[in-house]
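Derivation of every value follows stated rules applied to the coordinates shown; laboratory data play no part. Computed from a prediction, not measured in an experiment: that's the story for all the values here. Cβ atoms are built from the backbone, for glycine too; each structure is taken alone.
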Structure I
């Protein structure tokens with residue numbers, strides 16, 4: 001994620017997917033039910049190196065977890081909707097989500113990715129056909 005001002009990045013995101021998720025997406029252009037995506041989020045430090053300005057992971061902030069659920073299996077749960085289960089887990093206390101409602105806590109950042117099932121697939125070369 002780019003910094004608001006100055007060179008470098010303010011965060012680095014590493015995304016992990018459950019086995020078969022990328023292959024299924026490449027095959028049919030959608031995430032299959034039960035797919036799990038975990039985005040590990042790090043704060044960064046940026047500085048000059050011999051190769052130029054470089055940002056590197058500094059401090060783990062937490063994990064954003066998505067579980068594909070096109071069947072809307074949990075209609076009364078505020079963390080499930082729009083085809084996914086959504087949750088953020090802080091690194092300082094990873095045993096319980098801090099998310100309360102995906103509509104207010106998660107969806108706002110994902111609106112630009114609505115056409116690609118709420119996932120920024122353009123950032124993941126493994127998903128390209």
Structure II
């Protein structure tokens with residue numbers, strides 16, 4: 001597992017607010033796990049963010065080591081989530097697991113059904129300011 005994750009200053013406060021909003025609701029467990037990830041984050045200015053970090057609106061390609069399946073998703077805030085379009089919420093178990101990881105990182109993450117997802121980050125593509133994915 002990566003020792004640290006990276007979060008931009010632009011996203012950090014909004015993510016903390018998201019945790020506070022959902023801590024007591026049905027997403028409480030997810031909010032708690034996201035809070036733990038934020039606690040271990042290295043917070044950097046957006047222009048200092050490494051280009052291979054899974055951030056909000058970035059496209060992340062990862063492998064599930066347990067099944068060998070490869071998925072590509074865009075990491076988003078809950079209001080923009082759309083599973084059918086591959087837009088996964090940062091409050092979803094896999095979304096929270098991906099946040100802040102870099103290409104090549106691995107993480108083991110608990111899933112709601114009791115299984116542990118073993119994820120390996122294959123690639124990250126950042127979004128531009130207009131939310132268009134760039135290579």
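When you work out FRET efficiency 1/(1 + (r/R0)^6) of positions 12 and 116 (r between Cβ atoms, R0 = 25 Å, to 0.05) for each of the structures I, II, which one comes out largest?
Values: I: 0.70; II: 0.40.
The structure with the largest value is I.
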Structure from which 27 was derived, relative contact order in percent (Cα under 8 Å, 6 or more apart), options I, II: II
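Identify which of structures I, II gives the largest calculated value of distance in nm of label points 7 Å out along Cα→Cβ at positions 36 and 84.
On the way: I: 1.6; II: 3.4.
When distance in nm of label points 7 Å out along Cα→Cβ at positions 36 and 84 is computed for each of I, II, structure II gives the biggest number.
Of the structures labelled I, II, which one yields 26, 59, 15 when P(r) over Cα pairs in 10 Å bins from 0, in percent, for residues 52-107 alone is computed from its coordinates?
Numbers: I: 23, 42, 21, 11, 3, 0; II: 26, 59, 15.
Going label by label, the one that fits is II.
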Computed -0.66, -0.99 for log10 I(q)/I(0) by the Debye sum over Cα atoms at q = 0.15, 0.18 Å⁻¹ - originating structure among I, II: II
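From which structure (I, II) was helix-only ellipticity at 222 nm (-39500 (n - 2.57) for each DSSP H run of 4 or more, over all residues; to 500) calculated, if the value obtained is -7000? It would help to have the intermediate numbers written out before the result.
Values: I: -2500; II: -7000.
Answer by label: II.
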